[in-house]
Structure 1
Amino acid sequence: MDLSNIPVVDAHCHPFLPEKEEGQFYRFFNLSDLDLPLEHVENTLLFRRALKEMARLLNCREDYHTISVARESLYKQNPALYIQTLFQEAGIQSLVLDMGFPSEDNVGYTVPIETFSKLVNVRTAQIFRIEPLISRLFRASEPFQQMLDMYTAELVKAIKDGGFCAFKSVIAYRTGLDVELVSPEEGGAAYERLRERGVLAVPLKKKDHLSAREEKTVRDFLLRTAITEGIRLGVPFQIHTGFGDSPMDLRIANPLHLYKIIADEELRKAKIVLVHAGYPFAEETAFLANGYPNVYLDVSEMFPHSSIGMCDKLLRLLEMAPANKILYGSDGYRAPELFWISATWGKKSIADALTELVKREVIDEDYAHRMAHMILSENAENLYRLR
């Protein structure tokens, strides 16, 4: 199957600025925040495949030093042209951007959407991440009701006035996905205890055990509040699941922990997107997308970081997940090559998976092409109302 002409909507990625790129190029091809040496990274299949693709693009020898020099020369000479060349080759038409990274909280700077949109020259949409807002409110340490009023007002403003099309949470990185259905009374009491002890603004990792447990109660309540606001405003809600920047505790990032949220009768009115397809818990994520009409998933980060496993992982998702609920995404950040490589390999992996299903006579070729259009662009366009 040839999917090269199908436009790509990258349903989960991040803005970046070429002038803020730091470190050697190879570091973008792993998920660790640790300073891994080249000898480690260069022996991963992801990196070997990336070198081959880069050598083709740059028409140079397939070794890291040659590629790095050629790439740096082109990128620095005309960043916009280099980025737009990559995006055009991969057929990237739209980007749905999580604006919570980079931010002042995590790296000390933000990327204005106007600047980034001009740089990449494709259609962009914005996702509002709730954690930076929560951090600002914790630092302000206002009384609970005042904090809650400010919180909901900012959520509403983001959608109605800020041009955002959805919400997102990375609570998996903070207190995990085993989210309790906390009442306003329980959330308020836990918040006030933290406030009275003067530890609201203390980083979670530095809190004592009791305070950390009470912060989880508050964050669980605020997540539920944001999902409820999403329902009222009619926008989807992304939740980080599965792997991400390491080191992280994958044990608390299994999407099955979200059962109380997903199964709650009121919250089931929300359209919930399980980001990264819960990888490595792909089958569990597919089960949730199959069993609950309001649950979707995107394959970002699994594409391209599972490398040679992308086709296999997609087939595992399709064992149960409806094709109209699977969204393509890259989780691209910092380096434009991640967006390009993910879309390039993603198309090939989707084509390989669908060709296999046609060979097995599970589906016919017409429906295979229909599925490809849904996964690569249409599902995201419909969910995020990009048309």
Structure 2
Amino acid sequence: MQYRKNKMGEDISILGYGCMRFTRNRFGGIDLAKTEQEIMAAIDGGVNYFDTAYVYLGSEAVLGEILQKNQCRDKVKIATKLPHYLVKSRESMEKHFQEELSRLRTDHIDYYLMHMLTDLNTWERLKTMGVVEWIAEKKANKQIGQIGFSYHGNSDMFMKLLDAYDWDFCQIQYNYIDEFSQAGKQGLQYANRKGISVIIMEPLRGGRLVGLLPAEAKTIFASESRKRSPAEWALRWLWNQPEVTCVLSGMNSLEMVKENMRVASDVRQGEFTEKEFQMIEQVKIIINSKTKVGCTGCGYCMPCPQGVDIPGTFRCWNAMYTENKKSGRNDYLMSTVLRAKASGASHCIGCGMCEPHCPQKIQIRKELKNAAGDLETVTYKAAEKAIRWFRLW
């Protein structure tokens, strides 16, 4: 296993264990025996960063049980997250935090994140509840080691959030398809310049860069002289970049754990050749040819007066057709409903202020209507209504 330094100079394994996708049994619970075998294999192989969250059903409790049973809490760094969208007061923050400590069977969290911190308004809302003072208190009594946030959204807002507080680390969705969308390479490099450690989630775009690859893209990888799987190419592309601290993988088989650890031990920063970069670009062209709208995520159309996340909407709409409908719609729900102010496509009033600024000459108003028709299902509308009610309550 190889390691990279975090902001405080500590060693973090370049491969992190994402705990959202533990195998479940036929009753819907987590398969404890199988998960224990996989986690212990990872720890024995040098993986020391484990990422979970309050809302990952059963994940915190299982991770805590396994670490306690095997007496290896001191060998790992636990990352978990405050579900700020459920929080209405400082007392509520404390309640959720104490519940997480109990689930994880620990007295401290090494890496604590604001979960899906999507905009400045949300951060300002938390500040009015005393989150800054609460964090300072937790760090002073060593119940929290480092503080950060996870993010889904565009690079402009990401950089504003980075500037809004003295963060220790952040977690972003980043892979070769999202190089210029989400926080993107621009956000990754900006965080690095500020000395903020960057944890990568969705390195395989939820399987899009493996099992859901178009056949033509699989052929390109198969024809390469170095016989590597699409997953290995995607991971190596990430680890090639010195700004990446740790890449999370939602490993749920022993074979996957062993294979990812092999790559993480063998890879070298800066190893990619020009030919290999060109191969990745060919694959990207094929994947993007399946898209619904040619948005590059540049953000020139923003801000929308009504708060619509135009690049985010188009990214999720495209994902419906280059990945699958479920993943695109789930991403859209997280990116637009779980914000301080809903930012879905249906909030567009057709003012047209965005269109003159689009370098791709996209008919944005027309495409937003089409996207809303695909993305805003009955389930989405119900979730939006429920969250709006909760915030008013």
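FYI, it's all coordinate maths here, none of it is from the lab. What you are looking at is a predicted structure, and each value in this text was computed from that prediction instead of being measured. Cβ atoms are built from the backbone, for glycine too; each structure is taken alone.
Have a look at 1, 2 and say which one yields 19.5, 58 for Rg and Dmax of the Cα atoms in Å, for residues 88-311 alone, as calculated.
2
So mean count of other Cβ atoms within 10 Å over residues 48-55, computed for just one structure, reads 22.2; which one of 1, 2 is that?
Working through the options, I get structure 2.
Suppose Rg and Dmax of the Cα atoms in Å works out to 20.7, 60; of 1, 2, which structure was it derived from?
Considering all the candidates, the number was obtained from 2.
If distance in nm of label points 7 Å out along Cα→Cβ at positions 80 and 376 computes to 3.6, which of 1, 2 did it come from?
2
Given a value of 0.6 for distance in nm of label points 7 Å out along Cα→Cβ at positions 56 and 248, calculated from one of 1, 2, which structure does it belong to?
The correct label is 2.
Supply the structure label, taken from 1, 2, corresponding to relative contact order in percent (Cα under 8 Å, 6 or more apart) with the calculated value 22.
1
Of the structures labelled 1, 2, which one yields 3.0 when distance in nm of label points 7 Å out along Cα→Cβ at positions 96 and 328 is computed from its coordinates?
Derived from 2, not from the others.
Taking mean count of other Cβ atoms within 10 Å over residues 120-127 as the criterion, which structure among 1, 2 has the greatest value?
Checked 1, 2; max of mean count of other Cβ atoms within 10 Å over residues 120-127 sits with 1.
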